[in-house]
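For reference, the structures are reproduced in the following blocks.
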Structure P
Amino acid sequence: MDCGPKSGKIDLLVIGGLLVIDHIAVLPELPAPGETALFPGLTAALDEKYFGGNNVNLAAAAAALGLRVGLIGFTGADFQSSGYRDYLDRIGIGDRWLQVLDGQSIAHCYSFFDEGGASLTFMDYPAAAAGLDLAVPKAVIESARQIVIIGGRRDDLSASKVLEFAATAHKARVPVALAWAGDKSSFEPRYFDLADTLLCNHLEIEVILKCMGLRGADAITKLAPKRIYVTRGAAGSAVYDEGKKSDIPVAQPRRAVDPTGAGDAYAGGVLAGLAWGKPAETCGRIGAVVASFVVEKRGCQANLPSRKQLEARYLTTYGEVLNAGSDNE
């Protein structure tokens, strides 16, 4: 178990998920089934390593904006030798409760993109292991200002323990967010009884609605979370705040290099905005701006903005001044 400092309140506690190392290659085009793509330099491109994982992508985005972030999840036995431990220390995520999967390495993700953004992704994922049991003091959860659950699947590693954490937070009136990463076969509806905020993309929301048996134009508003954020790629995002829908346009990047991690960056920005007490629609705009930085460089965490950078691009994008801090300060 890798544990960091535990004193003081945590602004955002990120719960669940595996640490991942990403490998990314951008090809002129992806091969059709049965074809071979010739790409000089492919080995060198895939040898480049980027720190990733949905949980850390989101956590790093929030930490870059000045939040104190705690991280609960799983890592491989090479956590230190891979450089991941020093990296988390460097970006200020020292509040950690990470269970080390004995005898297994950190997960590696291999993503292949064409120049239009289409992709193929392969994950070298740790095998399921017995005895998984995330451990964190109950007081840490009860004193957090906000928690976010990464996942939502019934078959997530230690899913029962994660649900227990969410129930503890809900009982203590700590706001609970769910950053969805599930599918139809392993849908766990109990999360929706505990979450105040849902973050997902346009494909995931369709799975959720189908599994919940909801249809119609107002189906999303029938879900239990009072705030729902749905990302839609180039079409921006939609924010549902207690039934009221707002459409959020994308914030334009200076250049588009790598779309991986944009959704996690959006979620990290939204949760930072909620921690600052901003209105739901403003939080969606913050998420869009944070995501616009991430796509400008290769790697999910390579170009995260500071508060100052967030404020500057928010002003140029939406024509409004944003004080990236608590409204109560």
Structure Q
Amino acid sequence: MQNPIETHPHYVIPIAQRTDHNPAAVYLARLVSANSRRTMKTALNTIAAVLGVEPVLIENPGQRSKSENVTYLYVNWAALRYPHTAAIRARLVESHGAATVNKLLSALRAVLKEAWKLGQMTAEDYQRAVEIENVKIETLPAGRDLKQGEIRALVNVCMEDETPAGVRDAAMIGLLYSAGLRRSEVVKLTLADVEDGKLTIRGGKGGKDRLVYVSGGALLALNDWLVARGNVSGVLFTPINKGGNLSIKPLSSQAVYNMLEKRAAQAGVADFSPHDFRRTFAGDMLDEGVDIVTVAKLMGHASVETTARYDRRPEAVKRAAASKLHFPYQRRKA
């Protein structure tokens, strides 16, 4: 049987279509976040490579990278039909993990939808082309849960630091754990986003806004930072120089990572990633009986299936079940 990708070359176009008529360009243009656009460009270029389209690079002197891969603009997305999308899925499964494949398929479906909306595909062809199933994700999420003792140790080393950095770092750790924020969301917070323990998260993953809340020790740490920071408008968390002076300009996501690495070394806490706070937030919330729909909303997840990957309760049930069996072995006497 011939491969539908190899026997149907019409998905390749010799030159890029005008961007206002190119479904991939239209799709990327409506993404709010620059990070999302960058991620999905990479995804579409990956699909273009599966289709055998030769890489197309353009000079981009104004950017960090000197050239940009725009191969996705040279794919005739509207020519794709179900045999092609099914073959694309099969090729992707051979070389990528389930989560990555699903992200790539999501990008593919989105572009085909734009092709249909632009009148380049019939409704029937579009519906058939996107009728490709996601890959079932059965792997555990990467990372580890942080123990309460480890979180306490991190907070303690911040409290022992009498410089403004100590207060700031404690507040950031408080939001990463107690609000389940992504580090990219922490650095984007502004003073105007904070009001009596309520935080407005703007432009989260997928460009979605949401409200989260902090209380207890996390709120105390945040309020102490607000006092130390002052009421000048701008970003919430700021760089602090060696003299303890603040400058109201954004921190980078890498700065958050570096801060956690430094505090972990001081506290004697084993390696962890910033995302592990988010993982721990989800698990602890579910363990405390908070319903999974609410946890998904707090985390900004589009689907509760994503949140369910962090649910530790089924593992506790399995551990309890395993203890029901008796194996008659006794340790030998010394």
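Rule-based calculations on the coordinates, nothing more; no lab input. Keep in mind it's a predicted model, so treat the numbers as computed, not measured.
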Tell me which structure, out of P, Q, gives 0.95 once Rg/Rh (Cα atoms, Kirkwood Rh) is calculated. P
So helix-only ellipticity at 222 nm (-39500 (n - 2.57) for each DSSP H run of 4 or more, over all residues; to 500), computed for just one structure, reads -15500; which one of P, Q is that? Q
With volume of the Cα convex hull per residue in Å³, for residues 226-313 alone coming out at 158, pick the structure among P, Q it was computed from. Q
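Looking just at Cα Rg over 2.2 N^0.38 Å, for residues 50-185 alone, which of the labels P, Q belongs to the structure with the highest value? Mind dumping the intermediate values first?
On the way: P: 1.10; Q: 1.60.
Largest calculated value belongs to Q.
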